[in-house]
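In the part that follows, the structures are each spelled out as structure tokens.
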Structure 1
Amino acid sequence: MGAAQMTQSFRIRRLVGPDALEAAPLLAAVLADCVWGGASVSFMSDMTIADAEAFWRGQASADDGRAILVAEDEAGIFGVVQVIPAWPPNQPHRADVAKLLVHRRARRRGAAAALMRAAEAAALEMQRPLMTLDTVTGGAAEELYDKLGWTRVGVIPQFALMPDGAMAAATVFYKALGQ
């Protein structure tokens, strides 16, 4: 098991090695809950649990140095975020944040902020002091990133579809760590 950090009534843990593959069904449940609850996180409302599990098995099998961080409590995994090192050779200092998800059963407990702080720490461990992300404009995550000191770059209109097919704009953020 990866190193763990206790926070309030949950802990943040990095999935290491086979832990990530074993957690795929639990991560799939979190992803499905978020998508079926209306979150625009790359999937449409007709996504199945099998689709979600296949996605997480692919993420767990990726050989790119990514960190998969989870929030869990006595009932199990309820949140996740990934830190993915940028692949271009001219960006060895950058990482992307992907799939910050918190199951509806565990929202408003500070898990998203704790996951983001853990993501920032993981990026520094990877020697990736510049982080980037995008999020739905006007969503709760946009406010979270503002509160956590991320810098808003701008808005891209009609960036992606919501799970129900409606168009959504995305706000792009970055954060320079340790400066």
Structure 2
Amino acid sequence: MATGGSGFGFMNVIVGIENGYITASDGVAHLNTALDFLWDADRFHGAWPHWMNGNTGSVIPFSTYDNGGDLVETALLCQALICIREYFKDGNAEEQILSQKADVLWKGVEWDWHTQGENVLYWHWSPNYQWQMNFQIRGYNEALITYLLAAASPTFPISNAAYHEGWARGGDIVSSARHYLWSHERSR
């Protein structure tokens, strides 16, 4: 299973419930099974791997040096966990238990540890190769959600400096390039 893709799937369950395509009880049962799986799956300082064996929860290496935690895939999953927490927090007893489970899972990510003590987040860590990939998370891509969740973490937050120097590159993310305008703005 792909970790981030599973997060998108979890959000689709909520949309399915909200729009009457599936019952709340069926959606809750499905999400409970998924979150129980994640509870027992491999994690590396709170981060799940990019790919996991769908039967065992053990890491499936994405590449030679990528057999551990993938912080960006974890962020894509965590945004869904937060949605689950919020959607079900005021529901019946079973829904509230699901909400609490999602909350504990997302709060288990050690975002600050994935900085290596620097003011930037690192994408991958492996128990066999440690930081060998040495890939900093920066720029306009899936990096932003990773930094937002890391900064918002109530348990393992990154510093303001990590956001400003890591994602925003100390201001270098700002460009003076001219941006394309939407067609309705060009006609003015």
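Quick note: the coordinates plus some simple rules give every number you see, no bench work behind them. All values derive from a computational prediction rather than experimental measurement. Cβ atoms are built from the backbone, for glycine too; each structure is taken alone.
Looking at distance in nm of label points 7 Å out along Cα→Cβ at positions 33 and 161, point out which structure of 1, 2 has the largest value. Going through 1, 2 one by one, distance in nm of label points 7 Å out along Cα→Cβ at positions 33 and 161 peaks for structure 2. Each of 1, 2 could give helix-only ellipticity at 222 nm (-39500 (n - 2.57) for each DSSP H run of 4 or more, over all residues; to 500), but the derived value -13500 comes from 2. Tell me which of 1, 2 gives -0.29, -0.44 when you compute log10 I(q)/I(0) by the Debye sum over Cα atoms at q = 0.09, 0.11 Å⁻¹. Clearly, the read-out refers to 1. When distance in nm of label points 7 Å out along Cα→Cβ at positions 73 and 105 is computed across structures 1, 2, the figure 1.0 traces back to 1. I have 20, 11, 8 for semi-axes √(5λ) of the Cα gyration tensor in Å, for residues 113-152 alone, calculated from one of the structures 1, 2. Which structure is it? Here the read-out was taken from 1.
Of structures 1, 2, which gives 20.1 when mean count of other Cβ atoms within 10 Å over residues 121-128 is computed from the coordinates? Comparing all candidates, it corresponds to 2.
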